[in-house]
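Once you scroll down, you'll see the structures, which are given as structure tokens.
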Structure I
Amino acid sequence: MAFSPDGKTIASGSRDQTVRIWEAGSGRLLMVLQGHTDWVRSVAFSPLGDLIVSGSQDQSVRLWEVSSGTCLMSLQEHAGWVCSVAFSPDGSAFVSCGYDGIIKSWDARTGICCVSMRSDRPYERMNIAGARGLTEMQRVTLKALGAIEDAGETA
């Protein structure tokens, strides 16, 4: 959940696949934003309070216009749940991160992904080509965690 910049409204995500906008002072429900197809995990207001970005277990990021409740864009570039979203201080961009291990920075005007960032996995670039005693399942697991199997490289 998140407060609007003026503190008058609160946005919350829900298991029922919606973003809800509440009046902070009274707790009155002002609007329900529908469009996600799974649990909404994170919401954030733009610095002007005119937009909300939401991230969901449906692997999408959505940008909403607060005044109308209209979904302005739905972005489907994550390969896992979107667990957190935030706006830049000037509102020109927003970021999302997901269980796919990727952080994406988006242009708030166009919806274009400007940058994708990923931290190294636990065994990133570890060469297991000459490793002995590993089962096939262990090799598959190590590769999923970033290991490589390249006979031309040394560890």
Structure II
Amino acid sequence: MDRSRAVAALLDRLRHEVATLRAMTDAARDEATSEESRPENKYDTRALEASYLAAGQGQRLLELQQLTAWAEVALAPGTSHTRGAPGALVHLEGDDDERWVVLAPRGGPSAPVDEAVVALVSVQSPLGRALLGCVDDDEVEVRRPKGVIRYAVAEVA
């Protein structure tokens, strides 16, 4: 897989999610402060519920904006990796699946590239921890509730 195409697809997906979440957060904030949300009695909690929703979405928006800013720098053209580290594109081959992941400070969306899907995987996740420091042809084990999964590292870019 071409690293530049994978990075472009992930950045497009991140930017799209930021724009979508921004619109949703603005709508929730408007709902919380609108005249129609004023409590009709002491048991009416519409405005309170909308403010909780807006606050949660605002926090998620901030996290997504930070991840996007990190990706724009860490995945800039010309960057490449020979070891598993934040920003590395890693191709994994498992017993019954094949995966492409980009290691990141926190997990994020995935994006289709050609016939594959590339996912942002947190370095704190079990898979991310297993891939830190890996090189081409390494084998890694990921412990999950359903058992251990073994992957061969086909490529680190």
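Values as computed for the structure displayed
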{"item": "Origin of the derived value 1.16 (Rg/Rh (Cα atoms, Kirkwood Rh); candidates I, II)", "result": "I"}
{"item": "Per distance in nm of label points 7 Å out along Cα→Cβ at positions 49 and 65, the highest-valued of structures I, II", "result": "II"}
{"item": "Structure responsible for 0.55, with FRET efficiency 1/(1 + (r/R0)^6) of positions 25 and 105 (r between Cβ atoms, R0 = 35 Å, to 0.05) calculated and labels I, II on offer", "result": "I"}
{"item": "When mean count of other Cβ atoms within 10 Å over residues 17-24 is computed for each of I, II, the largest belongs to", "result": "I"}
{"item": "Origin of the value -14500, where helix-only ellipticity at 222 nm (-39500 (n - 2.57) for each DSSP H run of 4 or more, over all residues; to 500) was derived from one of I, II", "result": "II"}
{"item": "Mean count of other Cβ atoms within 10 Å over residues 57-64 derived as 22.4 - corresponding label from I, II", "result": "I"}
{"item": "For 13 (relative contact order in percent (Cα under 8 Å, 6 or more apart), calculated) the corresponding structure among I, II", "result": "I"}
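Laboratory data are not the source of any read-out in this text; all were calculated from the coordinates shown. Remember, predicted model here, so these are calculated numbers, not experimental data. Cβ atoms are built from the backbone, for glycine too; each structure is taken alone.
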